[in-house]
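K.L.:
So, here come the structures, one by one.
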Structure P
Amino acid sequence: MNKGTDFLNSLGLHKVKPGLERIRTLLKALGTPQEKVPGIIIAGTNGKGSVAAAVSSILSAEGYRVGLYTSPHLINITERIKINDTQISETELSDIILEIKTAAEKVLSEKPSYFEVMTAAAFVYFARKKVDFNILEVGMGGRWDATNVITPLLSIITNITLEHTEYLGETIKEIASEKACVIKPSTPVITAAERQSLRVIEDVAEYMKSDLLVLDRDFSVIKDDNNFSYEGILYNLKVLSTNLNGSYQIINIGLAIAAIEILKKNHDIEIQEQSIRKGLSSVKWEGRFEIVREEPLLILDSAHNPGAAIVLVDALKNSYPNTKFTFLLGMLKDKGHEEFINAISTVAEKLILTTVPSERTADTENLSRIAEQYIDNIEIIDDYRAAFSTLLASSKPSCVTGSIYLLGAIKNLNS
C-alpha cells in the first residue's frame, strides 16, 4: 500500500488516544460518511467479532450489501474492512488512507490514531460503495472508541470481564460503564452480560429510555447434540447449525439472531428464516476455535484474556471430553497471565511458551515462573516459528492460543 501504509504505520498500531473530537472533526471534513449508512455497533470483552460476522452473514444471505468493520486483523490489514466477506483491495485502502491523511493535515492540530484512520476509512468505503448496512466492532471500551460516533439501529454488548484496565478502569463496574456508552437514546440494546455488568447496562438503558433484551431472559439458545435451537421475540428456530466451532459460539449466535429480530420488528427489514439458517451455516471467522488439523488434532483460538480462556477450556471439554492438550502459548504484557494459565491448566498436559511477534510480548521466563504453579511439563521456545514446528511434529492434541498476533503470525506461516 506504499505511501498509505507508511502513513498508517507511522501512527503506531497500539497508540491509544482517547476522545471523539478528532474522529468527528475528521469525518466532517470527509463528508460525514458515518451518517450515510445505517449501522449496528458491537461492544464487549469477547465474542464481538463472531457476533459481527454472524449478523453480516445472515444479512448477506438475504441479499443485502453489508459492510463489516472488525479489528484486529490476523494477517493483512484489509481483513478489517469487508463487504459481503470480500476484503477491500490494498489499492483502494491506500488511496482512502491518503485522502484521510490530507484531510487530517488540514483540520486536525495533532495526528489521528491508527484506529481512527482505519475507522474513518471504513466509513468512507462503505458510504461510497452504498452498502445497505455497516456492522461495526468496537476496538476498545465504547465511550471513546472511534466507532462510537454513529447513531446505530441497535447496539450489542456481548459480555464484560476485566480488560484494558489502564484505560477502562480497574473494576467490572467501571469497565461496564465504558462499554455501556454505545447505548444511544431510545435505541434497542442486546446483551449477554451478567451480574454486576448487567446491572450497569440496565441502569444506562433505563436512563436512555432504550429497550433492553437480555440473554436467557428475553431470548435463549439451547445446545442439542450437534445442533442448537433459538427462542426469542419473533423466531422459534429448531435444528440450527453454524460454521463456527466451539460451544461458546452459540451465545454469540444467539446475540446475532436477536439483532436480526430487532431489525425485522423495529425497522421492517425483510429477513427470511432460510436466510438465517443459510447465514449461520456459512459464516466464517478465522482464529476462533479453528480446527486446522483433525489427526492429530490442532486448534487455533485467539483467546487472550482470562474470560476467553475459561470459555475456550469449556469448549475443549465439551468437544473433546477427557482429553489433555499441549498448549503453545504466547501472551502480551498487559493480559491476566496467571488467571489465563490457571484456566487452561485444567486441560493441559504440556505447555510450550513462546514470544508474540509484537513489542508488547510478555517475557517467557516470567510466564514460566507463573505456569510452574499449575503445570508440571513446561518448555520455552522463544522463536514462535520453531515452537510451532515442534507442535506440528507432536502426535498429541494441541492448541495455539494467548494472542491474536501470535495466531496471525502462525497462520501466515502456512499461507
Structure Q
Amino acid sequence: MTSLQESHSQRDLMRVLAAMGFSVIPLGYTLVVLPIYLNEIGFSEGTIGAITSISAITNTFALVPCALAADRYGRKFFAVGGFLCAALSYLLFASTTDLNILLLASAIGGVGIAGGFSSALWVPVSTALVADKTSPGNRAKAFAWTQGVWTLSNSAGSALSVIPAIFRGTFQISYLKSFQYAFLILAALAILSSIILLPLRETRADHAAPKTRTQRRFPQSIRQIAKFSITTGLLGFAQGVSLQLLSLWFKKTYAVNEAAVGPWFAAAQLTAIIAVPIIPKLAESWGSALSVLTMEGLGAVVLGSMVLAPTYQAAGMIFVGRNIFMNISWSLQQSYLMGTVPAEERASAFAISLTTLGIGRSISPMLAGYFLSGSGFLSISAPLLIGAAVYLTSAITFFLLFRGISPREEIHAIKSK
C-alpha cells in the first residue's frame, strides 16, 4: 500500500468511525429512556418487552440478506440507507403514542441494543468497512478504537437522557412533548451520519465479488461462522434479558427515573474507554480465546452481583465495572472473526453471526418484561441473574470452540516472542 493509499484509507476509516459514532448516540439514549418513558405513558412491562423484541426480530431476519447484498454490490450505500431508516424510526416515535405505530417504529429503527431494520443495514457493513480500511497488523487496534467510538457515543446517548427533564424544567412543556422533541434530535443525528459517510471511497479491492454462484450463497468460512454464531446466540440472549430493560429494573428496584439512572449508564460506557489500549495487548499476549473467557467471565460475575446493591448509586458503580469487561470482550470477538474469515466474506460473516445474536435478543426482552412485572425480589432480580449465567456460558463456549484457532497476527506474535 502506497503512502497516498494509506492516507486515503485512514481518512475513510475516520469517516466510518464518525458516522458510526453519531448513529450510536440514539441507541444509548433509547436504552435508558425508552423503557421508562413507555412505562410512564401507560404501557405494561410485557408490552414494553414486545416493543423492543420486535426491533430484534426484524433485525434478525434482515441481517444476512442485507449483508450478502452489501458484499456483492457495495457497502457504503447500505450503511447510508440504514442511517436514514433510523431517522424515520425516531420521527415516528416523536409523532405518536399509538401502539401499532410504535411497533412499526421499533421494527424500522434501532432501539437500545435491539437492532431493527436500520441496524441490519449499517452495523455489519460498518464493521466490514473498518476491516477493509485497516491493515492486518493494525486490525485489533482499529477495532479497539471502534469500540472506543461506540463507547463514547453510547455514553453521550445515555447522558442525553436528562434532556426531557431539562425541556420540562426550562421551557415548561408537557411530559409527553419533552420526550417527543428529544426524538427529533435523534433523527437529526441519524441524518448527519448518512451525510458524513457519503464521500467514502469504496472499490472492488475492498470487497471482491464472489466468483461463483455457490460461494455467493454459501460462504467458504461457514464452519467458522457457525461456531462463532453459537457464542453470539448466547450473548444475544444474555443482552436482551439483562440489558434491554435494565433502566426499568432500576425504576422498579429503586424508584428512580431516567434522569437519575442516565448518568450511570453514561459513566458505564465512558469508563470503558480505558479498555481501548488494553485490547490489542490482550490479543497479543493471551490470544483471543483466553482473553474473551477472562473478560466476559468477569463481566458476568459482576453483573450478577448488581442485585445485591443496597442503593441505585451502588448498582450504577457495579454496572460501570461490568461494562469495562464486556466492552473488551466484544471488541476481541469482533476482531477475531474479521481475522479468521476471508476479506470478501466479512460483512456476510458478521451478519450471519449477528443473526443468532438477534434471535437471542428477540426472545429474551419479553422474558425480562415478564419477570419485571412481578413485585418480589427474586422476580425482579431474575433478568440480571439469568443474564449473568448465560454470559458465563457464552464465554466458556467461546474458549472451548476457538482456543486452537488463532488469526495470523496472533500466531506471528506468539512465534516472535
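K.L.:
Cα extents along the principal axes in Å computed as 58, 41, 37: which structure among P, Q?
P.N.:
Working: P: 57, 51, 38; Q: 58, 41, 37.
Value 58, 41, 37 for Cα extents along the principal axes in Å corresponds to Q out of P, Q.
K.L.:
Assuming 1.00 is FRET efficiency 1/(1 + (r/R0)^6) of positions 228 and 404 (r between Cβ atoms, R0 = 30 Å, to 0.05) as calculated from a single structure, say which of P, Q it is.
P.N.:
Q
K.L.:
Tell me which of P, Q gives -12500 when you compute helix-only ellipticity at 222 nm (-39500 (n - 2.57) for each DSSP H run of 4 or more, over all residues; to 500).
P.N.:
P
K.L.:
In terms of relative contact order in percent (Cα under 8 Å, 6 or more apart), which of structures P, Q is highest? Could the numbers behind the result be given before it?
P.N.:
Numbers: P: 16; Q: 27.
Structure Q comes out on top.
K.L.:
If Kirkwood radius over Cα pairs in Å, for residues 156-387 alone is computed to be 20.2, which of P, Q is the source?
P.N.:
For Kirkwood radius over Cα pairs in Å, for residues 156-387 alone, the value 20.2 is produced by structure Q.
K.L.:
Quick check for you: by distance in nm of label points 7 Å out along Cα→Cβ at positions 252 and 308, which of P, Q is greatest?
P.N.:
When distance in nm of label points 7 Å out along Cα→Cβ at positions 252 and 308 is calculated for P, Q, structure Q comes out on top.
K.L.:
Also: Matching task: 20.1 is the computed value of mean count of other Cβ atoms within 10 Å over residues 44-51. Pick the structure from P, Q.
P.N.:
Numbers: P: 25.5; Q: 20.1.
Value 20.1 for mean count of other Cβ atoms within 10 Å over residues 44-51 corresponds to Q out of P, Q.
Read-outs: derived from the displayed coordinates by stated rules, not from any lab. Keep in mind that what you see is a predicted model, and the values were worked out from it rather than measured. Cβ atoms are built from the backbone, for glycine too; each structure is taken alone.
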